[in-house]
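Enquirer: Structures follow.
What follows is calculated from the coordinates using simple rules that are stated; it is not laboratory data. These numbers were taken from a predicted model, which means no experiment stands behind them. Cβ atoms are built from the backbone, for glycine too; each structure is taken alone.
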Structure P
């Protein structure tokens with residue numbers, strides 16, 4: 001992470017050049033392992049359609065998300081691709097992350113120890129590279145948060161040797177420590193290039209949305225592609241399109257402008273809150289909705305079970321609540337309409353468990369398409385922002 005004025009010694013570029021740096025091929029390559037990891041979480045949820053399975057799936061997602069977050073800050077601070085040792089460390093972390101993803105289906109069972117040890121390696125490599133290549137003030141910041149960044153993952157190793165409530169408690173404590181250390185000890189000394197940082201999160205959103213498309217294919221697997229399956233699949237992709245539109249049409253533009261306008265110290269805090277923290281429910285909601293879409297396509301004529309219904313409807317609501325929290329943290333305001341639509345989506349669970357799954361998906365899709373149309377045509381704030389963006393370009 002770099003400020004607009006901080007110059008990385010190894011790169012020797014100006015602040016303006018840093019702002020314009022594109023996401024590197026190495027970062028894109030590294031993100032590919034998270035495509036697989038998110039798919040593994042969706043598969044885990046599909047095979048554990050219980051409340052416990054839903055909670056464990058959420059815990060897995062939280063752990064995977066924080067690993068990605070840590071590397072997004074790191075690769076925003078230094079050009080790891082330009083330095084051979086740094087490149088090798090990132091590739092090694094990618095290999096370790098693959099082992100983490102492979103262990104996801106049995107991360108609370110036979111592969112729990114493998115999951116924990118591989119995850120610790122991912123996080124150790126992150127801290128080691130940060131310590132070596134970051135500027136002095138960032139190295140000091142890394143040392144300040146290192147106890148939490150190592151202590152949380154270490155608890156996952158311990159949890160791997162246990163089971164039941166003790167294992168669950170250790171997972172909860174590990175996540176709380178890992179996420180909480182940067183809240184308690186702060187992010188002074190870390191730096192953020194606004195354009196690069198926002199672009200990284202745009203790309204991970206695309207990955208999450210892509211998981212929903214994969215879910216459509218998984219749900220239709222081994223089914224005859226009759227008219228009902230085709231129409232249900234089309235409903236699923238239209239809902240995913242609405243999700244894309246609601247994030248990328250103007251929300252992300254306003255957020256990037258807000259982040260870029262912050263001074264260096266405030267920018268790091270805003271980046272932590274708006275992106276590292278508040279993008280978790282946004283990304284997580286997409287994974288849960290993907291589960292709901294998969295189950296809908298597989299059982300289009302029957303009502304969804306309670307857990308898939310909560311995943312679908314609750315995921316739709318959580319997506320909009322996450323947007324609203326994101327906007328409130330950035331601008332001090334929230335979209336009342338999005339909150340209301342989110343509440344309607346969550347409340348629809350009681351209906352969804354009683355009607356055919358395809359009809360439920362159609363209703364939610366119509367609700368979100370209606371929200372997109374209203375905001376696109378009548379939202380004064382959206383249109384004002386888009387006009388301003390066009391003039392500036």
Structure Q
């Protein structure tokens with residue numbers, strides 16, 4: 001199976017080549033380096049924390065069908081191989097060979113890897129790059145840095161200083177920062193920088209239970225603004241999880257439009273604000289990218305999990321989003337299938353949208369190729385200074 005076989009044949013050659021060019025996966029996670037039994041594989045292919053109900057399987061999902069359809073041939077199986085056959089072949093090849101085949105087949109030129117997850121056994125950015133034949137850089141998760149600082153037991157005043165020092169060190173090695181404030185509080189937080197007194201008072205409470213998840217809205221705001229200070233020194237973008245995620249999330253609190261106040265305060269600073277995933281709020285995100293010059297968007301893992309339905313999501317984003325504001329990410333995690341399928345469905349959905357516009361005479365083939373290049377890699381190279 002060749003990637004070019006998945007692109008509509010009527011698409012002009014210059015546009016086809018732009019769609020098929022190496023992608024910049026600007027937001028992903030490591031995949032697991034060890035072999036997985038069926039139970040663990042099924043949990044890794046869903047955002048749910050729970051196994052499927054008795055008598056069912058997580059393979060009975062859009063993503064599960066997509067794995068059997070598109071990943072099976074990369075493991076030398078026929079398309080639509082049954083789940084048991086697929087997993088047996090996966091085990092026969094071994095985790096490293098499976099990861100190598102699937103990561104390389106994604107056609108990614110660079111991985112920007114969020115290293116903030118606690119699960120043991122995930123590939124490092126360097127390992128992702130080696131197996132995928134790509135460059136790799138790190139995205140630093142703010143909440144993990146804060147937890148490590150708090151766990152060291154500083155005083156409240158030292159906590160503030162240490163946090164700034166650690167984020168400055170991270171900024172020197174990272175391609176960007178990421179916040180999961182959507183999970184910890186919601187995106188409707190007070191956007192202003194908190195006062196020093198309020199931070200010290202909240203830090204005293206925090207340091208009494210430093211290993212708990214950070215949920216205090218004052219300290220979350222302080223963390224984000226401290227990261228902004230560190231990011232300004234290096235011109236780093238700041239990513240925010242929005243929309244679709246795992247069950248720890250209150251979905252309504254992850255609407256990216258709730259960040260409007262913060263986005264306005266950030267505009268004079270010139271730092272990019274990147275809205276990740278966004279679905280089902282991708283139209284709101286497209287609006288924000290259209291009206292704020294420093295806001296960028298992707299639809300991330302929604303493409304992988306919607307699978308055959310993903311072209312409609314991408315088409316809705318493209319209704320309004322400026323082409324110089326959209327990025328590509330797979331948000332792959334756990335199993336390398338999610339990396340490959342993210343790239344596959346992005347290319348297929350984008351190609352269909354471009355072909356429709358060219359067919360209707362709305363765009364020239366050069367316009368379509370330019371949009372494909374910007375979205376697939378050009379924008380990420382500019383935003384992350386790759």
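Enquirer: When FRET efficiency 1/(1 + (r/R0)^6) of positions 176 and 344 (r between Cβ atoms, R0 = 25 Å, to 0.05) is calculated for each of the structures P, Q, which structure yields the highest value? Please report the intermediate quantities before stating the final value.
Expert: On the way: P: 0.20; Q: 0.50.
Structure Q gives the largest value of FRET efficiency 1/(1 + (r/R0)^6) of positions 176 and 344 (r between Cβ atoms, R0 = 25 Å, to 0.05) among P, Q.
Enquirer: Which of P, Q yields 20.7, 58 for Rg and Dmax of the Cα atoms in Å, for residues 144-263 alone, as computed? Walk me through the numbers on the way to the answer.
Expert: Numbers: P: 20.7, 58; Q: 13.9, 37.
For Rg and Dmax of the Cα atoms in Å, for residues 144-263 alone, the value 20.7, 58 is produced by structure P.
Enquirer: Ok, one more. Assign the value -26000, calculated as helix-only ellipticity at 222 nm (-39500 (n - 2.57) for each DSSP H run of 4 or more, over all residues; to 500), to the correct structure from P, Q. Present the calculation step by step, with values, prior to reporting the outcome.
Expert: Working: P: -26000; Q: -14000.
Here the read-out was taken from P.
Enquirer: Just checking, which of P, Q has the largest value of FRET efficiency 1/(1 + (r/R0)^6) of positions 224 and 320 (r between Cβ atoms, R0 = 35 Å, to 0.05)?
Expert: Details: P: 0.50; Q: 0.85.
Biggest value here belongs to Q.
Enquirer: For relative contact order in percent (Cα under 8 Å, 6 or more apart), which structure out of P, Q has the highest calculated value?
Expert: Working: P: 17; Q: 23.
Largest value of relative contact order in percent (Cα under 8 Å, 6 or more apart): Q.
Enquirer: Mean count of other Cβ atoms within 10 Å over residues 152-159 computed as 15.0: which structure among P, Q? If you can, show how the numbers build up before the last one.
Expert: Working: P: 21.6; Q: 15.0.
The value was obtained from structure Q.
Enquirer: On distance in nm of label points 7 Å out along Cα→Cβ at positions 64 and 272, which of the structures labelled P, Q is highest?
Expert: Evaluating distance in nm of label points 7 Å out along Cα→Cβ at positions 64 and 272 on every structure, the highest lands on Q.
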